[in-house]
1. Please state which of the structures 1, 2 yields -19500 when helix-only ellipticity at 222 nm (-39500 (n - 2.57) for each DSSP H run of 4 or more, over all residues; to 500) is computed from it.
2. Quick check for you: by Kirkwood radius over Cα pairs in Å, which of 1, 2 is greatest?
3. With distance in nm of label points 7 Å out along Cα→Cβ at positions 27 and 59 coming out at 5.9, pick the structure among 1, 2 it was computed from.
4. Check the numbers for distance in nm of label points 7 Å out along Cα→Cβ at positions 35 and 51 across 1, 2 and tell me which is largest.
Structure 1
Amino acid sequence: MINLGTVDQIKKSPIEERIKIIELILQSLKNDIKIKAKNTGKTKFKQFKIRKFSLGEEVHVNRDEIYSERGF
């Protein structure tokens, strides 16, 4: 936990030093995120097969008619 004295000390430091602190914190966060991502592993995708089927004939859709029925 960072105490208020440390925060005040950071606020009083020059801009260059504060930017360096921000860069160090950002790099630390990036490293932690990489480690966490490695530990959780990647999501495994389950393979599936597509079954083709026929409706018997080609179906044509008139979108204007469908939307007008819905009130759009």
Structure 2
Amino acid sequence: MEIYKELWYQTKSEYNKATAFENVYNMNVEVLMSNPFFVRRIKFGEVKHLEWIKERLDNSFKDSIELTSKK
């Protein structure tokens, strides 16, 4: 989590004209683009696997809301 916190601050610094909502989006884009597994799937044209991940990311977003509200 410390790495993602630092990414948040770096994203805010890099995109300092963006709103907090836009920076959450920007951070997510950078996380995906930096992931070697994700990049390989794109390069090999294995987009169907990415659709599976996309669905699970939606679920992880919902789970994150739930877990954060319990803290």
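Every number in this text was worked out from the coordinates using simple rules, so none of it is lab data. Since the model is a prediction, treat every value here as computed from it, not as a measurement. Cβ atoms are built from the backbone, for glycine too; each structure is taken alone.
1. On the way: 1: -19500; 2: -27500.
This value belongs to structure 1.
2. Numbers: 1: 19.5; 2: 13.8.
Largest one: structure 1.
3. On the way: 1: 5.9; 2: 2.4.
Corresponding structure: 1.
4. 1
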